[in-house]
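**Q** Each structure below appears as structure tokens.
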Structure 1
Amino acid sequence: MASDLARAAPNADREVLGLAARALACVRAREPATSPKTLSVIDYSKPSTERRLWVFDLSLGTLLFEEWVAHGRNSGDNFAQRFSNDAGSLMSSVGLFVTQDTYTGHNGYSLRLRGLDAGFNDRALERAIVMHGADYVSERVILGQGRLGRSFGCPAVRREIAPALINTIRDGSLVFAYFPVTQWLNRSPFVGGCGSSASAPPVETSP
């Protein structure tokens with residue numbers, strides 16, 4: 001699987017794709033009846049000026065989107081450096097998420113994300129960490145200020161592609177948000193060997 005992802009997205013880091021593939025395999029092993037249609041990978045170790053969000057069609061093994069994505073205001077400037085699971089932190093979170101339903105709020109059309117990594121992103125619903133479009137995510141903004149604008153912790157994308165991207169990954173797909181946070185890499189039941197924690201919550205992806 002990791003090699004398939006790497007062939008589809010040559011600009012992505014192979015090691016990050018390998019971890020994402022491991023997380024996907026873990027979900028499938030834990031809950032064989034589940035079948036996420038897409039896997040989204042965000043590599044927060046890359047600068048915001050680079051396209052660092054990839055969305056893969058898992059049935060076809062193809063790349064659907066390669067996009068810019070913002071990180072939280074308090075996570076860093078062009079490079080994200082700090083991550084949090086705390087309400088009010090204005091930081092992004094690392095870990096594996098499952099997509100849920102959509103709604104239209106003050107950021108427009110948005111997609112709820114449920115965090116699956118206890119202690120690292122499992123307060124995402126409480127924090128309203130959602131995927132949405134934003135005017136501060138664009139090549140124009142990069143050219144003007146040398147980086148993307150920043151969110152309150154949400155993985156915001158370009159406003160013009162947000163509806164199509166959200167509709168592609170909504171309702172039970174996986175989002176893998178990476179940064180080399182040692183504690184997360186050592187403790188996550190999804191990247192640490194699939195079985196390192198018995199307390200991982202059910203994934204509830206679409207059948």
Structure 2
Amino acid sequence: MTSDPLVLFLITLGAYLMGSVSFAVLVSQVMKLPDPRSFGSKNPGATNMLRGGSRLGAAIVLLGDAVKGWLAVWLAIHVLVPLGIAEGAVALVAIAVFLGHGYPVFFRFKGGKGVATALGILLALNPLMGLCSLVVWLSVMAVTRISSLSALCTSLATPFFGLFFLQTWLLRGTVFLLAVILLLHHHANIRKLLAGQETIFRQRE
């Protein structure tokens with residue numbers, strides 16, 4: 001397998017640029033909705049789109065952010081590796097598409113927290129692992145109605161799923177790194193949770 005630095009760099013760059021596509025910003029423009037960076041948490045993600053009152057917009061953003069994470073990693077696994085690219089490219093692509101979402105070059109490096117994109121990555125790495133993580137998120141959300149707490153609990157649980165479902169320490173380490181970055185993205189939410197000030201989504205929302 002090739003591990004040409006230039007090839008790996010171009011692959012990583014491509015994944016980062018894919019991740020940099022912000023569906024929240026694009027959907028808000030196409031649907032003529034308020035820019036999610038201008039209200040609520042100012043986070044360009046599905047949760048903040050929901051705060052803006054658009055369930056359809058939030059659903060499209062959720063799907064788009066998840067698909068870009070899934071597609072980047074799926075292509076790395078099913079196209080690049082069979083072509084002879086080193087398996088380490090899968091780890092690079094996973095991290096790059098995730099960082100692209102969080103720090104998009106197209107939007108002054110101010111992106112979303114990456115929950116949906118991370119889910120797409122997990123589903124591509126191993127569908128069962130991704131589904132287990134989704135179940136954790138849905139379960140916590142159903143009980144608490146707090147999106148950030150659901151994301152935090154899922155971030156803590158997912159590395160353990162990786163130990164069970166993934167076959168290599170490289171990919172297990174990649175999942176662990178993604179979980180750590182996701183936790184760091186939620187540092188403000190952690191402070192709000194500890195202070196009892198985090199947003200609770202009511203049933204009617």
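**Q** One of 1, 2 was used to calculate helix-only ellipticity at 222 nm (-39500 (n - 2.57) for each DSSP H run of 4 or more, over all residues; to 500), giving -22000; which?
**A** Considering all the candidates, the number was obtained from 2.
**Q** Let me ask something else about it. Which of 1, 2 yields 18.8 for mean count of other Cβ atoms within 10 Å over residues 44-51, as computed? Don't jump to the answer; show the numbers that get you there.
**A** On the way: 1: 18.8; 2: 24.6.
It was calculated from structure 1.
**Q** A value of 25 was derived for relative contact order in percent (Cα under 8 Å, 6 or more apart); which structure in 1, 2 was it taken from?
**A** Only structure 1 yields this read-out.
**Q** A follow-up question, please. In terms of distance in nm of label points 7 Å out along Cα→Cβ at positions 4 and 84, which of structures 1, 2 is highest?
**A** Greatest value across 1, 2: structure 1.
**Q** Name the one structure among 1, 2 that P(r) over Cα pairs in 10 Å bins from 0, in percent of 9, 36, 36, 16, 4, 0 was derived from.
**A** Working: 1: 9, 39, 40, 11, 1; 2: 9, 36, 36, 16, 4, 0.
The correct label is 2.
**Q** State the single structure among 1, 2 that was used to calculate FRET efficiency 1/(1 + (r/R0)^6) of positions 52 and 180 (r between Cβ atoms, R0 = 25 Å, to 0.05), giving 0.95. Working shown, then result.
**A** On the way: 1: 0.95; 2: 0.30.
Answer for the origin of the read-out: 1.
Laboratory data are not the source of any read-out in this text; all were calculated from the coordinates shown. It should be emphasised that the depicted structure is a prediction, and the values quoted were computed from it without experimental measurement. Cβ atoms are built from the backbone, for glycine too; each structure is taken alone.
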